[in-house]
Structure formats: C-alpha cells, structure tokens
Structure P
Amino acid sequence: MASGASSRLSNPGSNRVALSTGVTLNVAAFGDPTMPAVILLHGFPESHRSWRHQMLALGLNHFVVAPDQRGFGKSSKPEGVEAYEVAPLMQDVIALADALEIREFTVIGHDFGGSLAWALALRFPERVRRLVTINGPHPLIMQRKLIEDADQRAASQHMRRFREMALHGDPDRAELEAFFQDLLVNHLRAQVSDAERERYLAEWSEPGRMTAMLHWYRAARMAVPRPGERADRPRWIDGPFPLISQPTLVLWGMRDRGLLPCLLDGLEHLAPDLSVIRIPEAGHFPQWETPEAVTRALTGWLKRRPPRPYKA
C-alpha cells in the first residue's frame, strides 16, 4: 500500500473520508500504512467502537481501518432502502480501500459486517485476501436455517420487527431506551456499561440515524418466516453456490441468543480453507464480551495464515 494513505487519515481517532460512492464515512485507523491492511466491519447496532479492544494489537503488524459503515455512527445516512442493499455496501468498502491506496486487504466482520465480509470475499477475491467473520452468518446457511430450523427462526423474529421500526419518524428517548433494553439486554443478554449505553443512545438519537440503521434489515433479501408458518423455499439455497477461495477464520460466541451455533453447520463445504474457533463464554458480541480471547485468536491466525497470491 502506498504511504500516501497516511495523509488521508490525519487523526487516528476520527477521520472523515469522502468516497466515490457519494457517502462520507467516519473512519478510525491505527498502525503503519505501509503494513498489510485489515479492514474491520462492525455490525448492528454499533460503530467502529465495536473494535476498540482489538485495534491496538492488530495495529502492531497491520494497518487497521475501522469505518462507521453507512447509516451508522457518524457516517453518512443516505435516504431510501435501496441505498443499503449489499451492492452499495460492498462498493463503500472497495471505495474506502481505494481512497486509502489499499490494493489488497484482510476483512474482519461481525454480525451484519460479517455477512458483508462473506459477500466481499466472493465478489472481490482479487482485493480480499483473507476473511474473518465473528458471529456473522454465511448468507446461504442463514437462509436455509430460517426455513429449516425452528429455533433459529424464532431467534430471528426481531428482524421482522426491525423492518417496521422508525418508518415514519425518529424514536424518542424512551423508545430508544426500550429498544436498547429489548435487544441488547433482554434478547442478547449483553453486559453493557452505563457509559457505553449512553454512547449508543447518543448515536441513535441523531435525526434519521435509527431509520438509516434499520434500512440494513429492510434491504436484506432474507426471508424470515413467522414461527410455525409454512415457508416457501427459495430456489437459490439448493442450487450451486460459489466457494470462498481465501483462507477463512470463523469465530463464534456460543451463547449468542440471536445467531445460534447451528449457523456453523456446513460451513466447511462453502469455505474449503476454513478454521473455526468456538468461544464458549461469549454471546453475540465476542469482540468486547471476551476481548482477550478474540484478540488472541485474531493475531494468532493472521500470523499463521499469510494471504495466498491471487489467481484469476
């Protein structure tokens, strides 16, 4: 990567990077821009702060870039559900890499960021040289389990609710507090400090922010049947599906109540060069629930598994 990238990131804590896709992302970065690049993609309902415990350790041997993805944090929040479909989300990541003069990179994604990372690895193998997901399901397995697995279907009903939230105006403070309690505390059983809780609520309170964040659910082409409902089986989940060619690491918090361990079933058939690390004590957010275990797993695997040369 060219050293000119450093001139585009003046402050490791907060940078506004205008992209060719028309959005401006708030980006945190750490490390030497001449080192191999790692791009960190957070999930819902977070920001780049999701990676606060990993950036320093990863930055010792990599140039680490952690954006607030479009709609989240302090980044642009374009209007319209179509702005949050997978194609423009992928293009944001590629445009960010281009803006920072990063040709090849490792992508690490959590939750929705993990789902996006799978898509990036499939669509841009010449750019994504290693793939890591953390409680971020492969889209094929996710859709199959929503059809076939009653427990996962039940655990995913929040997706139906979120598609209907904040359609006609911003939630007030009480509604945001109820959302936090329902999702993070009651459903996901996450232990969040008072300070972090206030950071979440402050970010979500910006006009239009929650609507933009929830557009990720509305734009996701994932059928979520109701419990007990007879579900039509999408034809694409039983046909041929492209394989992941890159070295792949999957970390999974086994106490996740939203994305169940059944979503690991069959991954080895979709990613032949696969390593899986199960974290028994972690829930949906291993990167900050069990930060030392995640950091150790990431740094160890990245050291052992250098990226393969790309072959067209």
Structure Q
Amino acid sequence: MKKVLVFGGVSYNTMVELGETVTLNQSSLSAADYHETVGSTGAGKALALNRLGIDLTLHGVIGDDRYGRIVEDYLIEEGIDFIYDIDPEGTERHVNLMTNQNTERTSIFLHTPPYDIKLDEARIEEMIKNSDIILLNIAPYCKRFISLIEKCEAEIWCDLHSYDDQDDYCEPFIKCADKLIFSSEKVDNYREIMKSWIEEGKELVACTHGAAGSTLLSAKGEWIEESSLDYEVVDTNGAGDNFTAGLLYGYLNNFSWAEGAKLGTIAAGLAVTSKELTAGELSPTRLKEEYNKYYK
C-alpha cells in the first residue's frame, strides 16, 4: 500500500452553536451549545484516511501546553502516526461560530503557527522521501516544504479550501500540485478555473459546492458532476476533508474518478452527522454499504 504524508493543519477548537435566529451584530449572545475538540484540515484528513485503512503519517505543529497534549493524546489514541514540531507561542486554536442549523460557519483564528517557526527540516525531508502521496495544507509554514517536495517523486495533492482567484497566496501550492481540490465558495467561474489548471498539466481538479455537491475535471477532459446525499446535518465541520479522504481512498483502490467522487460524497455525508471531524462509523465496510445503498 502507498504511504501518505499529511502536512499541516492541527488545532484545538471551541465549537459554538448559536442557533437559527442569531445575528452576529448583537451586543451579547447566548450559545445554544458548545464543545471543544481537535480540529483543522490536516487532522480531519488524517482521521478520515486512518479510519479507511490508509497507511499515513500526519505532521503538524502544536504547543508545549495543555492543548497540545490533548491533541497529541487524541490523535495517538485514534491510531494516527503523529509527528510534530513545537510552536513556542502555543497550540493553534480556533473558535468556530456556527449558525443556520450548523450549516454556516465563521472561524476566528486565535493563534496560527507563523511562517518562520523553527522546524526539524532534516526529519521533514526524510518523511517526504519515504512518502508516495503528500497531502499539503496551505498553512504559511507549509510553503517552506514546497522546494523539498518538488525534488521528490511523490504525488502532490493540495486542498486550497475557499480559493479566491483574486488572491495570489495559493499560487506556489497550485504550481507544485498534481491534483487540486478547492471550494466554489468565493468564485463563480470555477469551471474556467478548473479547465485552466488542467491545461497547465494537473491530473485532476475537484471543486466542492457544499450542499450542492461537487464537480471534477480529469486530465482526459472528463467532467463529473456529483450531487450531495441527504444525510442529517449535525455539524458541517470536516465535510471537505472527508470528501478528499474518500476521493483519495477511491484512487488508491483503483476506482475511477467518478466512483471516487461518490465515495468522497459518502464520506462527507457521514461526517456532517457527527460533531467530530470524522464520523466514528466511517470504515471501508461502511463506505461500501453506503455506496451500494445509494448508487447500485
């Protein structure tokens, strides 16, 4: 089995549910509910891939503090091979404010690792050399890995999240990637963007549309449209990461891109039924059962 390296995106988050009628311009608010949990995109992808039986390592940055120890213990208990460097300013933390039955989210970043954080680059270079597929997060410090990644033979997958074509921040990540995933949240011309990236030599571009499903374009010019499934929404955090994990799981198991899009849709659908980043019942068996239920 191919070895996957997930780079960046580990935090400890406070999730605040504000209810359906709340607006953020009020002088004071009462939460409908709240909880704290491990978060961010690298952790989400690693947890989902691990539940799907993929051999992986997650590299992240945490603080030498209580939150960092909670994160480390949680990921190790889940069976993740978690390698980390220390941020002297503390563990990355977010506060996510969720409204409209938890389908809309505003993320407040309390602390994120800086670009110039001290990293064990020799260890990171060795991890890169021993990996077949790299999932690269777009955190500022992850930009420093690009020159190392470009020297290796690993396939590079990059999730650009809410990509904005008026902002050139993501350009180095786009340039180095073989396969790209992004959200249409900030762009209307996503099909033109996808086509331009394929023309630049990308092997696959996938665009997610939240509850509206996803669109994929392969290097062969195949357009794939996939609708979302009717899962009960508890919390949409992690849905995009689980879509990527399901798509990658399909790729690693020789499914077509169209089949992989369906697997990603199922993984994302299961994720929104849970308050955690990944549904506890996610597994290859459950993925197959849901696939047969919806698509056979």
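The numbers here are math on the coordinates, done by the rules we state, and not lab data. The structure displayed is predicted, hence computed values, not measured ones. Cβ atoms are built from the backbone, for glycine too; each structure is taken alone.
Descriptive notes on the structure:
- Structures P, Q were shown, and mean projected area of the Cα convex hull in nm², for residues 18-153 alone at 10.0 was computed from Q.
- Read-out mean count of other Cβ atoms within 10 Å over residues 66-73, computed value 17.1, structure in P, Q: Q
- Computing FRET efficiency 1/(1 + (r/R0)^6) of positions 42 and 226 (r between Cβ atoms, R0 = 25 Å, to 0.05) across structures P, Q gives 0.55 for structure Q.
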